[in-house]
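Once you scroll down, you'll see the structures, which are given as C-alpha cells.
The numbers here are math on the coordinates, done by the rules we state, and not lab data. What you see is a predicted model, and the numbers here were worked out from it, not measured in a lab. Cβ atoms are built from the backbone, for glycine too; each structure is taken alone.
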Structure 1
Amino acid sequence: MRKLLYQWYWRIEKLATRVIIVRHGQSSYNALKMIQGRCNESVITEKGITDAEKVGKTLSEYNIDGFYCSPLQRALKTAEIIHQNLKNSPVLQPIQQLLEIDLPLWEKMKKDEVKEKYTDEYKLWKEQPDKFKMILDGNTEHYPVLSLYEQAQNFWREIIPQYDGKTILIVAHNGINRCLIMSAIGIPPERYQSIQQSNCCINILNFTGNFGAPVQLESLNQTAHLGETLPSFRPGHQGPRFLLVRHGETDWNKAGRFQGIKDIPLNDNGKKQAQKAADFLKEIQLDFAVTSPMLRPKETAEIILQSHPDINLNCQKDLMEIGHGLWEGKLESEIKTEFPGLLEQWQSQPETVQMPEGENLQQVWDRAIACWEQLVKEYDNSQDSLTGIVVAHDAINKVIICYLLGLKPADIWSIKQGNGAVTVIDYPHGNEGKPVLQAINITSHLGGGILDKTAAGAL
C-alpha cells in the first residue's frame, strides 16, 4: 500500500482524502496553565477568538466537504468561528471521538500543583506517556494516552471511508490531535510528548485510502497564519533548537530526475525559495549553521546566512543526499526500462532496495543519524539555548524526522519535505532529553498558503 503514497508524492493529482486538523484557540485554562482534560468549564479567551478568526480567514479559500469538532465548548466555539468564514458551509458535527484526553484526577489543577502532588506520575507522563496510568475508584487502571490513541484510531476507521477524494476539517484539542496524527502515520504512543500542538495551529494529513493505508504528513503545527514565525518554546526550555531546511529547487527537481550525489545547483526558482526562507528567518537569532557540502544545500544556506553574516557555515559530508548510483540523472520512465521492477520496489518497500552502484536506505539512515546526534551534542550548551539551521536534502531530512518520531526507514514516504521548507526541532531538556517536533515542513513563506506547492521532483 505504500506504493500509493509514493505515487501521490510523484504528482498523482487525485488525493484520496485531505485532512486539515486545527487545535482550538487559547482557553481560560490555557491562560492560567491549568489542566483541562474533559472538563468543560474552560472557555475561549479574546485571544482565542481573534486567532480562530484568523484560521477561518486562512481556510476560507478551500472547499471543505466535512467538518467535525469536539463537543467541548472551547473547541466548539473555535469551530463555530471558523465555520462562519468558510465559503461553503458543510454541517458542523460535534463528535465524542474528538473529546480531549481524559485526566480525571488532574482536571482543574494548575500544572505546578500536579508536578508537586503527583511528582512520580508526572515524570512518567512526560517521559513514558504510554506507561502512565491513573487509578480510579480505588482499583480501576486508566491509561490516558493509550486510551486516547485507540479513540483516534476508531475515529479514522469511521470517518475516512465517507470522504474519498474530499477534504475534512477537524477542530479539537492538543492531546487528541497528537493521537490523530500519530495513529494515522504509525508514530508509536510513547512519542506522545514528541509533537507540538499550538493553539489554533494547522496540520495537514493526506490519506491514500481508508485507515491503515499509507498516510503522508504534509505539515505539522503551522502557526504563520497567526503572525508567529515559529512556534514558541515550551516553558522551561533549556536546550538547542534546530531549524531543518530542505534546499531550494533545482532543474532536476522540476523535471523529476533522480539527483542523489550529482552536484546540481539551484535553479532561479530555487534561489528565490532560498531567499524567501532567508526572509522568513531573518528576525530569528541564529547561533550556528550546518549544511551538506553539496551545491544545492550549501547555496541555500549561504543565502539564508546573508542576514546573519557573523555565522560560520559548518559542512558535514554525512548529510549528503542518498547515493542513487546508476539512477542518477534519469527519469522514472528510464529507470523502469533499464532496471525492471526495482523502481516499483523502491516505491513500495524503500528499505529493501540497494541502489545499483549506490547506497541503500539503512546506510543513509546510519550516517545521517550519527551526524545528527553529534550535532545535538555539539550545540547543547548548558548556559544558553542555541538556535541554528541545518540545510540538507529530501531523503536526509526525512530520515532524521522519521528517527525522531520513532518511525523506521520503511516510513520515509510518510513525511513531506518541500524545497525551501523549514522544520523546527527542539531539545527542551538538552542532549539527554527527548526532542520535540515543534513544526514540520513549513512552506507558507513560499507563497502556497497552508499547502506545500513546491515541485515533487526526484530525490
Structure 2
Amino acid sequence: MGAAVSNWELARSVSKLGALGVVSGTALASVLARRLQAGDLSGEMRRALSHFPIPAMAERVLAHYFVPGGKAPAAAYASTPLPALAPGPAFTELTVAANFTEVFLAKSGHDGVVGINLLEKIQLPTLASLYGAMLAGVDYVLMGAGIPRTIPGILDRLAAGELAEQKIEVADTLPGEEHFLRFDPAAFWGKPPLLLRRPVFLAIVASATLALTLARKSNGRVDGFVVEGELAGGHNAPPRGPLQLDARGEPVYGPRDVPDLAKIRELGLPFWLAGSQARPDKLAAAQLLGATGIQVGTAFAFCDESGLAPDLKRRMIQASRDGTASVFTDPAASPTGFPFKVAEMAGTLSQGDVYAARGKICDLGYLRQPYRKSDGSVGYRCASEPDDHYLRKGGLAADIVGRKCLCNGLMATVGLGQVRHGETEPPIVTAGNEVVDLARLVPAGADHYRAEDVIRYLTGAVA
C-alpha cells in the first residue's frame, strides 16, 4: 500500500484484531528520516530507536535527522542517501534502523503476527530492509512485483547470521557479466551477529505458472502465496501476451490472466486471494476454493489508522458516496514498466496539468534502474528523471512517455512531501477498483471508519 500507507499503526491495529497486519517496506529510510525531521511529535520513532540493538547507529540516525519541534513548514526535508549497488554505511544503517522501527512499533503491545511487504522491482534496499525487519522479529515477509526466487535463501542466511547476496538486474550488461549486492551481518555488527528467527515467506503471484516456478526453483522454502488479480491497487502484473489497451487506455486482461487456482491448490501450500476480495461473501468463496483467506488493501488504506493524509481519505470517502470515485490502471505511470493503479483525484499527479506543472526530478531513487556504462561501471537512470538526463544515460525515448515520479508522489500521499520553491510535492494515490464502494465501510451517521470496522464487516459482525 504505497509508502507508509500501511504503516505501523495500521498494521498493529489489524494484528491486535487477530489478522495479519502488514507494513509497507517501501522507502522506509526516507519515511523515517522525514518523520524525524517533522519532529516525531508522538515520540514513537525515538521510542523504537531506543530499542535498536546497536545504540551507536540509532544515535547517528537521530543526530543526523531529528529536528526538535519539527522543521519549518516552508523548509525542505534534508536529503537521504540514494540506493546503490555499493551502498555506503549511512544508507545501510538508516535502512536497517527504519525497517526495525516500523516492525518494532507494529508489534508493540500485543502478541499478534506482523508482516512486511517489499517489491522485487526495488532491489537495492532489499537486504538491509529484510535484516532490519528481522531484527525486530517480523513474522512474515511478502514480496511481489517480480520473481523473488532468491529471497527464501536470503532469509535463511540472514537468520543464521551469514553473508547474504542478491543478484541485481543491471541493464545493458555484456554476456557473462553479473552484479551482486551483499550484506554481511558480522560486518554490520562488527562482531559475531545475533541468530534470528526466519520469517514465513509469502510470494505474491498472478499466475499458477509463477507459483509453480517459485515453489520448485527458489533457493529456499516458499511458505505460501498471495494470488493477486488485476483489480488490486498498486502495481499489477502486466497482461500475458502483447499489451493491448481498451478505449480508456487501460491494459486489457483476458482469460489467460485468470490464475488457475486448482493448480495452485495442488502445490499444497497455503494461499490468499487478493484484488477486490474485501466482502464477506468473497471471503467465504475464497475459503471454499481452498484459500486460507484474503488479502485486503484498499479497504484499510482509507481507514483512520492508515498513513494516508486525512484530507485524501475524506475526499475519497465522499467521492465513493457521491458515485464519482474512479481508478485508472495506468500502463505508463510507473518507471518499473508495470501497470499501476491511480485514483483519479483533483490536485494529484493523476491530473495532467498537475503532472506537467511539477516537472521532472529524481532525488529519492528507489525506482532507479542500474545500467552498465561504456567503461564497465554501473550507473543509474529513471524514466521519471529529466528527459535529457535519461536519454544521455542510454534510456529509450519510448520509456519516458507518461512516466510519473512515484517515489515523491507516494511520500506526499502520507503527508511527507518534499517542499520545492515553497510548494509541497503533489501526491499520487493508488487504490484498487473497489474504492468506488468504499462508503459501505463507514458506520451510519459517520464520515470515517476504523480498521475494526473493516474486520467486523468482513467477518459478518455487521450487516
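For semi-axes √(5λ) of the Cα gyration tensor in Å, the calculated result is 35, 25, 22, so let me know which of 1, 2 that is. Present the calculation step by step, with values, prior to reporting the outcome.
On the way: 1: 35, 25, 22; 2: 29, 26, 26.
Computing semi-axes √(5λ) of the Cα gyration tensor in Å on every structure in 1, 2 gives 35, 25, 22 only for 1.
Sorting 1, 2 by distance in nm of label points 7 Å out along Cα→Cβ at positions 34 and 370 from high to low puts 1 first, with the largest value.
Using distance in nm of label points 7 Å out along Cα→Cβ at positions 138 and 442, single out the structure from 1, 2 with the greatest value. Working shown, then result.
Numbers: 1: 5.2; 2: 3.4.
Max of distance in nm of label points 7 Å out along Cα→Cβ at positions 138 and 442: 1.
Rank structures 1, 2 by percent of Cα pairs over 19 Å apart, for residues 194-273 alone and report only the one at the top, that is, the highest. Don't skip to the end; give the middle numbers.
Numbers: 1: 62; 2: 44.
Top value of percent of Cα pairs over 19 Å apart, for residues 194-273 alone, among 1, 2, belongs to structure 1.
Thinking of 1, 2, which structure, once relative contact order in percent (Cα under 8 Å, 6 or more apart) is computed, gives back 16? Checking each candidate, the match is 2.
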